[in-house]
Structure P
Amino acid sequence: MISTEVLDVLQCPGCQGALFIGAARRPELVCEACETQYPIVDGIPDLVARQPTPMPGNYRTETLSNAIAGIFDYVAPVLSMAIWRCSPLLYVDLENRALGRANGGVFLEAPIGTGVTLSPVVAPYHDVQILGIDKSWKMLHQAAKRFKDVNARVQLIRADYERLPLKTGSVQSLQSINGLHVFTDRVITLKEFNRCIEPGGHISGSALVRSQEDVADVFLERYERYGIYPMLRSPQFLVQEMATVPFNDVRFSTHGAVMFFTSQTAS
């Protein structure tokens with residue numbers, strides 16, 4: 001069941017109205033303003049904004065995520081070490097620091113994938129409400145299995161990154177591990193991240209970049225050629241896109257073909 005703490009930070013992705021748990025036979029969230037109904041499937045609310053005429057996707061990122069969800073936990077570390085040339089421990093360290101910066105508030109992971117980098121740092125003593133957002137149902141179901149036995153407040157949500165179903169300023173810390181290169185419109189997504197984080201809140205994450213590792217460049221070129229990712233070009237390209245949003249004290253570091261960033265929102 002969706003907790004009161006989670007309902008307090010959720011909003012309708014269509015009209016930004018407040019959501020409440022409906023009284024229908026099937027579990028659902030209902031918008032008080034526009035009365036749009038959002039189903040809850042296996043405890044995961046589907047808060048993807050409804051469109052009168054759904055637009056066809058330009059990229060197959062979600063299709064790939066659904067296809068590899070079952071083996072992602074095995075493939076990801078191998079790709080990270082052998083292709084991206086980045087230790088998986090760096091992701092875990094970034095997760096640990098980002099979770100701590102939530103400071104008893106709301107921590108958002110977008111995308112959460114299977115939760116493979118977050119789960120090692122989640123513990124029962126963390127007084128944090130964790131929200132995990134992803135567009136892929138299969139990734140979310142794998143994450144649900146992972147967090148099933150974790151005595152912590154973890155709520156998974158299916159949503160569009162460009163229209164996050166969260167109230168303005170409701171998040172204290174946001175993490176986006178290897179997320180920027182999978183977003184269809186990175187600038188809009190970064191602005192949504194900035195909207196959801198409270199003034200002075202923390203944002204961090206990573207993205208795959210080109211021109212750092214020859215083997216990685218071969219893979220990234222194939223990803224883009226087959227329409228899987230709207231790929232980033234270089235570390236400089238990521239820096240330029242981050243500059244379009246008023247983040248403070250942005251810091252970058254590159255490990256192999258992975259570029260990490262940490263920042264704060266404007267106070």
Structure Q
Amino acid sequence: MAGTLYVVATPLGNLEDLSSRAAATLTRVAVVAAEDTRHTKPLLAHVGSRAELVSFHAHSSAAALRRILHLLATGKDVALVTDAGTPAVSDPGAVLVAAARERDVPVVTVPGPTAVAAALSVSGLAADRYVFLGFLPRKGGERRRLLEAVAKSEWTVVLFEAPLRVAELLADLAAACGDDRRAAVARELTKLFEETRVGTLAELAGYYAGAPPRGEVTVIVEGTGKPAREEPPPDPEARARALLAQGMTRRDVAEQLAAETGITRNTAYRLVNEL
């Protein structure tokens with residue numbers, strides 16, 4: 001019989017948040033697949049686990065995935081953990097879970113901490129419905145498209161961001177959503193220097209431009225409270241000319257054109273280069 005893949009949530013920072021079930025699972029399984037073995041090793045020592053520790057992260061090879069699947073196929077139980085919070089939420093764990101399910105390997109959740117729910121709960125912003133977009137691309141047409149999606153969202157939007165890029169993200173959000181849109185920035189949740197700051201996007205962008213945050217950061221943006229109006233896609237050629245007139249590069253124009261109009265990237269590149 002195949003082993004079981006346990007998807008185990010681990011603390012965001014405070015070890016007291018590790019559930020007794022999670023601790024028992026980590027001590028019982030034969031193998032722990034971790035995003036960063038250096039980070040997970042102290043956690044296993046804390047619970048007294050002697051499980052074999054293997055690496056599985058965003059840049060892991062296909063061979064690493066096959067190795068874990070082989071361990072499961074030979075009957076060994078494996079616990080999947082991330083550095084903090086719930087695996088497969090904005091991290092590569094979903095690849096392993098999907099591969100295990102394709103092979104009829106039992107997959108069991110051991111739920112617990114998640115930065116998304118934790119940040120929402122202390123933000124004071126509506127959390128009955130929300131959209132989670134994780135990390136936005138650092139630049140290009142896809143970033144602009146997602147910023148526009150945040151601006152139009154009827155519901156609260158949750159984002160992750162690296163600390164040194166928070167001020168830039170907030171400034172871009174203010175430009176897309178308007179300076180007065182309310183938002184919250186939660187950092188170092190459950191840790192010694194936990195902080196959740198609430199204000200307008202303009203206020204938060206100004207604050208963090210002068211005081212770059214440290215630690216893990218979750219950004220929450222208030223929704224519009226009303227459904228987005230459906231608009232017909234723009235005429236590709238007219239839109240391309242307008243974007244070029246703004247000084248954008250042909251490459252960026254082609255990427256944004258494909259995102260906005262639904263045409264393929266190859267078609268967009270050809271259209272832009274013919275203008």
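Readers should treat all values here as calculations from the given coordinates under stated rules, not as data from a laboratory. A quick note: this is a predicted structure, and the numbers were derived from the prediction, not measured. Cβ atoms are built from the backbone, for glycine too; each structure is taken alone.
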Can you tell which of P, Q yields -12500 when helix-only ellipticity at 222 nm (-39500 (n - 2.57) for each DSSP H run of 4 or more, over all residues; to 500) is derived from it?
-> Q
Where is distance in nm of label points 7 Å out along Cα→Cβ at positions 41 and 225 largest, in which of P, Q?
-> Q
Entry that produces 2.7 once distance in nm of label points 7 Å out along Cα→Cβ at positions 49 and 113 is calculated, selected from P, Q = P
Answer label among P, Q for the case where log10 I(q)/I(0) by the Debye sum over Cα atoms at q = 0.13 Å⁻¹, calculated from the coordinates, equals -0.97 = Q
Highest-scoring label, criterion being distance in nm of label points 7 Å out along Cα→Cβ at positions 33 and 81, among P, Q | P
